[in-house]
1. Given a computed value of 216 for volume of the Cα convex hull per residue in Å³, which structure among I, II, III does it belong to?
2. Rank structures I, II, III by relative contact order in percent (Cα under 8 Å, 6 or more apart) and report only the one at the top, that is, the highest.
3. So helix-only ellipticity at 222 nm (-39500 (n - 2.57) for each DSSP H run of 4 or more, over all residues; to 500), computed for just one structure, reads -12000; which one of I, II, III is that?
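Derivation of every value follows stated rules applied to the coordinates shown; laboratory data play no part. From a predicted model like this one, the values you see are computed outputs, not experimental measurements.
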Structure I
């Protein structure tokens, strides 16, 4: 599957996308809070830096640009310094801003976020939510009519700030249908009849619940909500983003696809919806399967929420994530032929290979600290694990205490370990010569001169690292303790 998703990204440079919607200038104030104000019981932020970023529909355009698409942005800013700053950012990012109009009757929508110690503590919104006047709407419609024949698809990014009124969306829908262009909308408000004529909508769970009038707290509820939304906007598909529950794609043909979240750590959800509609739209406009488009968008969103602030996810970041998935596709416990393929693929991607070996019988804190340190030397940590027969030859007929399959699964469960391969020889010399690791690691009970494979590894520029042992921690000592206490 990952190769399929990667293909979508590699073809994105060919796409031309029009983004219509509410433009926002996102500003960030970064600092630390180390004391309480004497004037009121509030923290005092010591400002360290400030920056601005494209927000709202402009962030959607920015995401698409980072994916390699040619983007035409349509919307309005105020005739003010914030609007000028937003347009400068568009130019810097290579986004076509000919469709960005200046409206003298309203300010540029501006969101100011205050962030302390990587956590958002306050947001200040400056905005005018009135619907754009007829003059501005007329000019927007004229530009949309001129551009739409030459683009591959339209994204409507509705933040409820007045650009995407019912009549503007209706015009976009009719014109897009005339030219057979796909339209995708990130909706706002509770009346989705506004989006009739749009092909796909991408609400989050809260928005879908409010628009359908159904509290979404189960798989059955979300299906009922989707059915009700289909009845209202009469489109082809609905992609509902569900936060920690991932996302669900409902298609008009009855097909439902649930996709679990890809996020590992969530620092800030700002802009996650923009990332979803950008990646999903890019794939859908290129004609790919909507379920694959949703899977790719889900991966991108998982990367985005791991960043602080409104951020774009670059094409290379998603490709890197997919390639990491390829390396792990068969699981952590591998055989010799699989290991050789993994090492070859890893080296092609300039990954640094770390190798160590052992029996790891009765896993203990000494083993864990040793493996964590070993992983710190490179990108991929491979463990050569002695099988039961070789452990008996090395440790005696009463060992191992734990069988090879259990030992392999215990080691593989550690986050710091990437791959485990069993071997039956008394030393890992053969394996070292086959995989040619960049770093060979052994415990502090060895000297460098005693490390098997040292001369071979150093002959091609690799190195040996010795990790100090945790004093008093060994399988033998654990066994001795158990015997003394329970005999």
Structure II
């Protein structure tokens, strides 16, 4: 009798132990899920929580109230494919080699998908990829409508991807088996539905999901009609750095741009609701951000690559309730694109590989004394496409601190702004004698970064040659002043 009771107690003890291991709700015993959502060309100030009174983003604004809000999130290289390669590898562009659109990221790269997969995560990617590239001699955009071979998917298993498209209402993708399918309607919504399906299918496993939306990248006027009807251009404000002659055009563009933003805001709610319904929101690291911004006629120009705030600054919210609760935490120190992957790995308790060059900023979220950096670099080894040499494109290197932006070209210092006192960057202080000491300090900081990362800051042609890249279209044509500047600096283009 006693022996039978002992066996019963032993069996019960073993069963309780198994249940504890399998069904534990202790956050410390579970790997956090990661949902990384990023839009294309969404600039930092185009959200309600940042003080923009025109754009309608109620769901993003609510998310901000329970997230870590990075006020100085910097697109280290503010253009599409280079950002994506930097995000996935945690490396700077001259290390991973993608500093020009439509070039292929090395198949053997150590990437986000591979690292999380090795750590036991299910991995999924949905939306725009832009890292498959094309072979030299082919049409520059020849890979954009082709499937990405399985060996080039960088560790992502669930796969609903197109290399590149901005035709959001006539959009297709390829699945895991290279089968072609069409997204129904405005593609951000069915892409979000696919993301919800992935979440529901993997609720009992740790997972990494990357959702890459195409909007609000131009064309600006293609959001669904109900969102376009929300915005009257005449009622929109423009930033003071938009030239007066362009302000009417800027309002028209903003109306379409904001319509895309509001559509994505609704899509974001669908995603957040799914996490709540599945009971996994608290143990999910949820990131909302963008690859870069859009000038939208600030400084008189459109699009990206430029080193001004509208191009390099992006929204970034990170919610992880199990670690930070559901309260707003404001971080004003800078975070750059290479820092995103190591920060996610640090939060997930995954070892950070030596290949990663960015830093884990997570220790500084709750302890400012442990924030690892005062500046985030910005780099553009090769200007191209919309900012090619013929329309003012220049190689540059720079740094963005909490307060200042400093940028130099091959010919020397170019831009210096006090972003706190001059948020619209209307007063370039580079030649102001009163700021000479500050300029020298920032220049030393920038040079220290270049030295640490073995960045020689050479003319664009040198990097194109080293990586065996060809220019697309007429990107390589320069105005005479470019050659004259290099001649004065005793730099020759071979």
Structure III
């Protein structure tokens, strides 16, 4: 057990180092903006990630590590809990195997560096599984069982306020309890219902926030996950599986699939429940991908019980082939994770900066400096107040993060999807007649003006192109932004078509 704890702790320290080095991509700066406006919910997700970022920045300031330290700690906590779960199931050797497998997976090595809702979700998900294992191991209806069910309810509540797909955890547990006679006894005790009540009470602030905002977050996620998407069903399924192979390595993915199926078929209640939960999460998004593209990280919780089951199987099986394949899978995963780490600092792979996910945070600081200089020049020339923003949350949040004063910026969303900025006071709510607005837009076509400037031009005295700014990774141009100045606001604004 000490060795397993040492392994996951060293891995967490490594993730902390890279959390300091790697620049923040737009999704993280977007969540950082949430942390400056704490609420019971947000357009895209529940509030857990905003709270973690707020705590981190209060402790370490508004730098990359301050934004990410909460997620790094949550990932370390999830790793420790998974080690404890594996040890309960099959002893110290299983704990070490689980620690190695988890730390070698790119999903953990890279994903738990970033400040995203997945970090608190994985912590809460793992805590819930550990509590559930204790609960179903105790005598049904006993005080010990009730205490563990209570903890499971708390963990489930934390999962609910982290990410909405946490609902698949109780769905999987219910399926296991209904399908297996030894687990059906649990449904005749108060424990599961106590856990459900506790979880729903913890989730209540998110429900209240949604009710006050016309259920916008629930509606967005339902549409995001179930609306008809681009591509064919087969291409979406292939993309989903390809993403999973990249997240966990092809060898470990195959081993996970085998041990999950074996656990379900074994009939042993504790392992079968883990297998059913893993399969429920994984298959749900496989079915959903038939209609809409699914992002690879959505299935991340499925691998928490799968890692524990793999550790148990390798520990208990007499076939040496399993140990060799598990070692090979971990080695391949470690190489993939190392490649991601190296690529994020010194690009070595034959991938253009535009197509490289590790480069998404590069170049924004240069854009922020250029726009700030342009704003200072314009303010000195006219004596008016100059506001900054873009049409998407990506530009707005990156500008606010990289400017030294972290000013209020705006995402207009006139030619992009609705987001949290639509629920905050926008430019027409904060500006005064005569104010200026400098905007950055991504170049999407040969149209040098673009639809946003065309829509806004009648509401200002003048519109002028100021600069073309290149967002670079080193010497390589990743993308470009056109910067426009809109002078002399008239006091009215075009509708963006979004009704919160």
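1. The correct label is I.
2. Max of relative contact order in percent (Cα under 8 Å, 6 or more apart): II.
3. I
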